[in-house]
1. State the single structure among I, II that was used to calculate mean count of other Cβ atoms within 10 Å over residues 97-104, giving 12.2.
2. Here semi-axes √(5λ) of the Cα gyration tensor in Å was calculated and came to 31, 23, 21; which of the structures I, II was it taken from?
3. From which structure (I, II) was relative contact order in percent (Cα under 8 Å, 6 or more apart) calculated, if the value obtained is 12?
4. Which of the displayed structures (I, II) returns the greatest value of percent of Cα pairs over 19 Å apart, for residues 265-336 alone on calculation?
5. Suppose helix-only ellipticity at 222 nm (-39500 (n - 2.57) for each DSSP H run of 4 or more, over all residues; to 500) works out to -30500; of I, II, which structure was it derived from?
Structure I
Amino acid sequence: MIRLHLVSGFLGSGKTTAIVAAAKRHLARGERVGVVTNDQGRYLVDTAFVQAQNVPAVQVSGGCFCCNYDDLVQVLAQLQHDAQPDVIYAESVGSCADLIATVVQPLRALRQGGIPPTSLSAFADARLLLRHLRGQPLPFSDDVVYILSQQLAEAELLVANKVDLLSSEDRRDLEGLLAKRYGGKRCLLQNALAPEGVIPWVQAIESGQATPSDVALDVDYGRYGEGERRLAWLDQELLIQAPRNGREALEALVVAIEQAIRLRGWPIAHCKFLARSGGRHAKISLTALQEPEGLRSLPELGHEIELTINARVEADAQELRQVIGETLRAVAREHGLVWQLRGEQAFYPEAPSARPAR
């Protein structure tokens, strides 16, 4: 029987990093593994990043799992046929909630060819989660925070990721607050970037400690939809040619984009960059509370870089597109870059429909 692990959690919580680390552990044990990524857009950093780790990956694009359920079933069947995995990780887009009603229950109802989910875990950035549990303001509007709270309420296993960014005192406080708020759930604190960081999570989901409930949430779809409408999505595929050092050009571009967004006071849910050059790849991430992750470990890159940008920011979509475009042109002039835009989307996700009948 294939084990299907559903992974939810807010944008920028480190889901993909943890899934890749878990997949490598399965592969080292001789198990076949597959990954399903999910996003509202078409040009996905996560899919390319997972595939770059030599892990079979397929994607559900153009909407969340709950609104694109039929596509999810189709790509799961495709993955079974092509990769014959022992275990599948399906990562829902970070603005998705209500997975029990729209994904878990329908998959359990399937008789032929269906894969009943083995686990449902929700990830959260430990710093955002600590602020949320303390009742402190978050960088996002209330309707966006509502999505985060629903993700935490729904999952059987909560994973507070990036705990290495907390002080010892804050970590102890987070443990206490999790026990107080979610005492009936299994809660883990982890750093997915540490060599052994995901082992407790993998052990928990593989041992049946995160089996999804049959009880669906009572979701306010008005607030849920408003939260999604407040987040602008910008996806770009670029080809960049640098006259000298591709690594320096990429670093300058990422720093300039971060500064331009923060200067306008726009909360960054997640802004991801995937650069491919000369057989090498590099992923850089920005979140609301974090300096660019991945800049310090950037490899040397060639003069030609294929760059994918996924920006999820609480802002006006067209203003975000304009600001990033202006920033790209300014960096290109300063560093003598030649660039070509190969594909672009700038939009707001469509409001989720309230639990379509299956």
Structure II
Amino acid sequence: MRFKTGSTLINKKHQEHFESLKKKEQSNLEAKTAICEKIESIDLSKLTTFKDWEEKNKEVLDMQADWRKIGFAPKKYNVKIFERFRAACDLFFDKKSKFYKHMKEEMDHNLQKKRDLCERAEALKDSTDWKETTDKFIALQKEWKTVGSVARKHSDSVWKRFISACGYFFEQSNKHSSSHKSHEVENLEAKKAIIVKIKDIGTETDPTVAIATIRSYMDEWNKIGHVPFKEKDKTYKEYHEALDKQFDHFKVDQSERRLESFKSTITDIAEHDKNKNKLYNEREKLMRQFDRMKNEVHTYENNIGFLSVSSKGGGGLLKDMNRKIEKLKVEMDLIIKKIEAIDENL
């Protein structure tokens, strides 16, 4: 009786232990299933940066640590749940590995693009074609911003190399600009002095001497470079007002005035247009005008040959044609002088 009672008690405890173990294994299965589901639920398509992957990587490693703390699941599920867990982890780390490989290739490509930009900047940094090169540097800087990131170990060095070339050019450009502005101020003073000289030519001066003096001042004016932009129009206006007043007094004809004004304009174009394109275009336009006028003169001269002074109305028509011919020849002479002025600047 005592043996039976003892056996029953032992069997009961054994059964309780077995039931407790089954419950624990079931609980372990549920915990492991939850970890699998959590890893499987990670939306890998939304992991697009190193930071994203590093944050999720830490979470997965923490879940792996939690997994190791959990005991066995029921025997018939233990292998299956482990395989599920391993598959979820393998997928995550495989995707992570591919992302890092892709990013490395992309960063290597970006590094090469930035090195190419450095080489282009270094090739330009000693240029003294300030305006055009400034535009090129601005374009390079804009292009730099479109290039993606590079590996951290190269990031600072390649940036310093690029910005060093940019900084050197703009430093030289600023020095030139300061010097140029100083020179423009000197030019302004020189041109103001010429305006004063033109105004100071006395009305009692011999006309021939006065006109020769004015022309020498105009030649001097045309040889002086640019003045500060904000003073340009005002100075030009004062100069021509002074000229017009003297031209009126000494009866200088309109053709002469137009020629001198044209010379001043041509000189300004020549200083700005280094390739001389505008001057060549202007010369071509004048040549076409000259040829057109020459044909008009030829036509008038032919028509005159068919007219008789004694014919009715012929005298008045002849005079009108001769006036037109004379006017065209004066204009043609002015065009020739304009072409000569352009040739001096080419």
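Read-outs throughout are calculated quantities, based only on the coordinates presented, and are distinct from any laboratory measurement. All figures in this text were calculated on a predicted structure; none of them were measured in a lab. Cβ atoms are built from the backbone, for glycine too; each structure is taken alone.
1. It traces back to II.
2. Derived from I, not from the others.
3. II
4. For this comparison of percent of Cα pairs over 19 Å apart, for residues 265-336 alone, the top structure is II.
5. II
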